[in-house]
Structures are given as structure tokens and as C-alpha cells.
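What follows is calculated from the coordinates using simple rules that are stated; it is not laboratory data. Only a predicted model underlies this, so the values are computations on that prediction, with no experimental measurement involved. Cβ atoms are built from the backbone, for glycine too; each structure is taken alone.
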Structure 1
Amino acid sequence: MANPVVGFIGLGLMGTGFTRRLIATGHRVIGYDIDPAKTEAAAQYGVERAASPAAVADAADVILACVISTAAVVDVVEGPQGLLTASNVRGKVFVDHSTTEIETTRRLAKLLAEKAGVSMVDAPVSGGPAAAEAGTLAIMAGGSDEAIAKVTPLMANLGTFTHMGGPGAGQATKLVNQTLVLTNYCVIAEALRLAETYGIDAGKIPQALGSGYAGSNLLPVLLERMIARDWTPKGYARQVLKDLEMLNDAARSKHLAMPMAAQALTLFRMLVAQGKSELDGAAVLEVLPPGDKD
């Protein structure tokens, strides 16, 4: 069976990784980004240009998106050139890889089904642009059994695809992921400040601790960037803050206490307030002052 034609909306850092991977696995990819420069850059490695989300949807067998915010996903669906204006979408599946609000995701899934006959799968990811290009993402999905079954073969090219429940379940799982990952950004930053203050060779920490409970796949990658003060964005601090704000809102709506996530939110608010929103999230280290060295 021939590979499906894939439409992709959002060609930033993650979208670039996704579409490179899709092309490498033999898919024809039709792409769109609100920034024409990003669409043009993607065309240089084989993504066919489309003029709007609707044009992507009309030309593709399955539509994927990875955009910056809940508002951006709403525009993809309901905007003046959004999926609801497409003429050839009935029966297709829209997979949203963005990290967005749970209730908005549920509303859009219902709207797409009722107005356009489109099934929506919310499938946020973890792993970053490099994992997207390598096909090793963690993909957490919400949607109907039928929609999940339709896209499972395609998702197998992109990473580990886990069906977590109905619409919104993927986004809820991503909040769990962000609780674990983004608080860990702050914990690793604290640990590095401690190591540097006491003159430890911080570069050896993953080797020293990796086989114990402190080891993780995040530790060596994040620690290396922090040691080098390499803030080249793999993901922007403003995106981390956006996700933590969303997590805070979701917890508050259920009267759920999340003190560690709240502290991470405060630190990233401080980082962004310092004008560092375009740096990598690892730059949260800069919010923590160094200690007195021996």
C-alpha cells in the first residue's frame, strides 16, 4: 500500500524535524506555515508549498499540525482559511501535535466532526526537534479508536505512539509529561550550581550518577548544554513558560496542588521577564545565582 500524502501545518523547529522525517520515510509532504520564510526553507528539502491550512487539507490524505499555541490551533481549524473552509476533507484525520488546552481540543474535535466529517487526534509529543527528525518521539494520543487506527501506521514512522483515551487525553498526558520534564529543568539547574560551587567536575555527573536513581535520558543532554552555557534553542523559553502556565491553569481548575510545578513556573516567568524568551529553556540556570566557591 502506498504511503499516504501528508499535509503538515507549522514548519518551525519541530515541524522541520517532522517533515524531514516524513520525507526520509518515503512520504510526499505538503506544508504550510504562517511565516512564508519557513515554508520556503522547507521547500528546499522537498516539502511542497501550500497557500493555507485549507489547501493543505484538500491536497493531503492526512493532516498533521505542530503550531505554537492554542490560539494558533484554533486559527488552523476555524480561521478564514482554516480546515473548516476546505472542500475535500470529509473522512480525513487531523492530528494535532501541538501542546494546547484540553477543553479547546475537545471543542475543536467535536466541531470538526460535526461540521466537516473530520476526525481529530490530539497527539502532543516529547523529545524535541532531533527526536522528531530521528523518528524517536514519545507521542501521546487522544481520540476515537477508529481515528487512532487510521493514523497508527503513519505515527510508527515518527516514534512511540500510545493511545491514552478519548479527545483531550493526549493533551492531559502531555501535562503529566511537562510536570516531570520542566520541573526537572529547574532541578538539574540547581544541581549544577551546587556542583560548580563545590568544584566538582560537572561533566562527569551523568557517568557518576547515571546507573542510579538520578539517571535519566534528560540529564546528560540538558546538563551538557547548561555546563557550556549553550542556549541555542532546541525549544524556546517562552514555549516552556506557555506550557507551565497551561499546566497551572489546568491544576487550578481542579483545585489541584502542584507546588513543584508552581515553583518552576515562577522561575520561567523570571527568565522571560529578563528578556530571555528566545533562549533555550536550559537557560533557566541563569535565574539561579552562583554560590560562594571554596
Structure 2
Amino acid sequence: MQYIVMDMEWNTAYSKKLGGFMNEVIEIGAVKLNDALEELDAFSVIVKSQVGKRLQSRVKTLTHLTNEDIANGVSFQTAIRQFSDWVGSEENIFLTWGDGDIRTLIKNHIYFLGQDILPFVCNYADVQKYCQSFTDVAGSGQQLGLSAAAEKLGINPDAFPHHRALDDSRLTVACFRRVFDAEKLKKYVYRCDTDFYARLAFKPYYITDLNNPAVDRRAFYCLCDMCGGKVRQEKKWKHTNQSFRTEFYCKTCDRHFRVCVRFKQLYDGVEVKKTYSEIVAESEEKSAVPTVTESTKS
């Protein structure tokens, strides 16, 4: 088994073919590790821009790549062939910081080659989620950037050059090594089969129809978040700002409070988030964090 730790840089460009903007890959960098996490080889290639002829100023500032650099790069078709040959035929697990890189690589593969699968990728894991599980933000829903995560893991990110594909791959490797646990990693690894590509292609969305069969009406049942007693519902449930809302009154506590229930449709279920906030005046809520937050996935 080999680990392929990959990072990419891309430039947002308008595509006449798509009739909209796309993230065009301009650089691929990767490090190949063996089972002992020893570096076997490294890969780096600058990709010639074929959709956008000029780099966004933000991209130039971030990566220090120039328009001349990408004009002299190889085509995506050539780059992906070189990358595939470098990866080789051995069983592998691809690792990227967040799933943005793997999504962008697939979209470019479809755009330039007409193929919606990456034949050289056997398995995939989001190393951002994996590494965050070892930090104090685990389970919070917060997403740590690579440098911030490195600091939390006791790694000095300034010891690594930033925002070039191979350099960021090496910083990712350092984070991965710091918290490597083969058994725990298995929970984050997906086999790159039909279900994997369908999962990546699925776009999560918030449910806005109260009659949608995916809505679990049990989430609308409420007790007082202070005393746990029964409450009186004062308004009908109404959909506002991605969530269903209403107001309740607790006679025991003599207080009015608002409840918001949000249903987010994911590929493999529905995420339910429920929040309570006290009403201190007409339609005015405290600026503090909601008193109770419940989150489940069915």
C-alpha cells in the first residue's frame, strides 16, 4: 500500500463551453509514501492554462506563479498522464487537505478528457477531517486550514514554503505523520467506486418543504430548555433563512423562546440541527449563542 499526498493550485476562469466559471488546475504536487510513511518520491508539474489565459491577481499573489509560468506549462492531458505514470499501479490511498482538490481534479478530468473517474486513484481519504479529529475542534464542524492545523499539532508551518502544490503536500505529510493511526484512518478511507463518485457529485441542500418525507417531525417536539417542562406553541412553524422556526412559551419559567430546526440533506442521510434562543423583546433575540444546540444525522 502506498499513500499519495496531493495538493493542487487552480485558477478560477470563465468557460464558454460550460457557460460559467470553473476552477482550472494550474499545478499538481504530490508526495509518495510507503507503509512506514517514508517518502519514496515527489511529483510536481505546472499545467498550461487552456480556459483562462491570465491568472487572477489573488492567485499570483498567493502562489507567486506568473502568466508566463502557466503559458509554458504542459497541457492538462499531458500533466495527468505524467501524474498517472508516476502514481503507478500499486494499491494506493490518496490524501488531500479537504476534498476540494479531488473534486476539482475530477471536474478537470471530465472537462478535458471526458472521463468522470480517476483510474489511478484506488482509495481516498480527506486528511483534513482525519487530522482535525486529533485536535480540540473535533466534532465542532469547524474546518481548520492547513497551517492552523499544523500549529495545533505542534508543527511549525513557517518551516515549510506555502501555497505551492508540492510544498503544501509536504506540510500535509508532516501533519499526517504526527497523528498517524492505521486503524483510525480506516474510518476515513473510501474505496473509489461508483458510490464514491456519486457521493462527491452530490450537492447537499437545505430542505425547505415542511411536507418533504425526509423531514422528521419528531424534531418539532419541544420542551423548555431551562426546566424541561411542557410548553405552549404560540405560532405556526414557518420557514425562514434555511430553517423552520416558531415560538414557545413556558408557564413555569414565565419565558418566551424561539426554536429553529434545520434539515440538511446529505448524500447518506439528513442532518438535523435544532437551536433554542430566548426572546427578550418583540422579535428580538439575545445576541448570545443559542442556549441549546442539538445535531443529529439520520
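Taking distance in nm of label points 7 Å out along Cα→Cβ at positions 82 and 250 as the criterion, the highest value among 1, 2 goes to 2. Tell me which of 1, 2 gives -7000 when you compute helix-only ellipticity at 222 nm (-39500 (n - 2.57) for each DSSP H run of 4 or more, over all residues; to 500). The read-out comes from structure 2.
When distance in nm of label points 7 Å out along Cα→Cβ at positions 10 and 226 is computed across structures 1, 2, the figure 4.9 traces back to 2. The value 19.8 for mean count of other Cβ atoms within 10 Å over residues 42-49 was derived from one model only; which of 1, 2 is it? Considering all the candidates, the number was obtained from 2.
Matching task: 1, 5, 10, 13, 13, 12, 11, 10, 8, 7, 5, 3, 2, 0, 0 is the computed value of P(r) over Cα pairs in 5 Å bins from 0, in percent. Pick the structure from 1, 2. Clearly, the read-out refers to 2. Match the computed value 0.80 of FRET efficiency 1/(1 + (r/R0)^6) of positions 2 and 18 (r between Cβ atoms, R0 = 25 Å, to 0.05) to one of the structures 1, 2, and report its label. Only one of 1, 2 returns 0.80 for FRET efficiency 1/(1 + (r/R0)^6) of positions 2 and 18 (r between Cβ atoms, R0 = 25 Å, to 0.05), namely 1. Comparing volume of the Cα convex hull per residue in Å³, for residues 178-257 alone across structures 1, 2, the highest figure comes from 2.
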